[in-house]
1. Compute relative contact order in percent (Cα under 8 Å, 6 or more apart) for each of 1, 2, 3 and report the one that scores greatest.
2. If log10 I(q)/I(0) by the Debye sum over Cα atoms at q = 0.15, 0.17, 0.19, 0.20 Å⁻¹ computes to -0.81, -0.95, -1.06, -1.10, which of 1, 2, 3 did it come from?
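Quick note: the coordinates plus some simple rules give every number you see, no bench work behind them. On a predicted model such as this, the values are computed, not experimentally measured, just so you know.
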Structure 1
Amino acid sequence: MSDDLILKENPTLKDYQDYVAVMVQIRGFGKETINEIFLMFMEECGEFAKAVRKRQGIHMDNQSEHFELAYEAADIFVCLLDLCNKLGIDLEQAFRDKEGKNKKRTWV
């Protein structure tokens, strides 16, 4: 079934979001609830934080599991897209709309 998982060259954010929608179905995660996906998202954020700590040389327990920073960022991205799909959010449009508002704000 991995033949159905094709991400085109130079994908848009919508392409990524569509890819994740198919990916979760193929890999058997299509029935996860929003709560389950959100908890996974938070877990991946924690792993990303741990990888940043390692990269910054902040003291860590030597027995602690180590995480690859780029992979954890990718995991966060996948979880975010999965959440957006489940919640009916077009993330690219949401980004454009929010950035349109932010451009009108005064920033310090």
Structure 2
Amino acid sequence: MNYFAGAVLAPERPAVDLLARARARHDISVEDLKQVFYIGYEMAAHRLTNLVTRHFGLAIHFLRADEDGVIGKAYENNGMPFPTDADGVIEGQRACREWGDAAGLPLP
């Protein structure tokens, strides 16, 4: 639902134009999509994840966890190995605070 709403409220062409200008400045931000198109953070994160991958070849991911590290929402299109249960479910799994470093992907 959040992805669909984000796609309707942040149409592809205007969103890509905004992201292209931001990319030229090396300043791509979920917050900019959120503010310019008046959408929620999660909607903007979904939209950004797919648009920068499709249009700029930047594969990224996002993860929302609470203060105890319990994952509430995660989405990836870059092969990030999120913690899962036996059925492959990500939500409700606990992410170690060292998880980002231990995932085996280079950090910026």
Structure 3
Amino acid sequence: MPKYLFHGTYTPEGMRGVIKEGGTSRRDAVAKLAKSVGGNLESFHFAFGNDSFYVIVDMPDNEAAAATSMTVGAAGAASVSTVVLLTPEEVDRAAKKSVTYRAPGT
């Protein structure tokens, strides 16, 4: 199953919710969200800096990942970005693909 990294920042209202309900409650809510689209939560971490959280999930496909990202963003308590993660084996297969490409100006 493909893996995705969701990372983002809580709004002030979203962070108030985390403070009120706790970090484990947020992790459990994200696990339930992933399961609702046929996925599985691998890890959930809070962070300092530009992002408030980093979440890695297994999801069945890009549509499930997009639906998740859109739903979280539309809720308004966090902004979220999605990164498709590749295994080393997938990179090996990609490296063996023949691609026709012309760089700009060449």
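1. Working: 1: 31; 2: 18; 3: 39.
Once relative contact order in percent (Cα under 8 Å, 6 or more apart) is worked out for each structure, 3 has the highest.
2. 1
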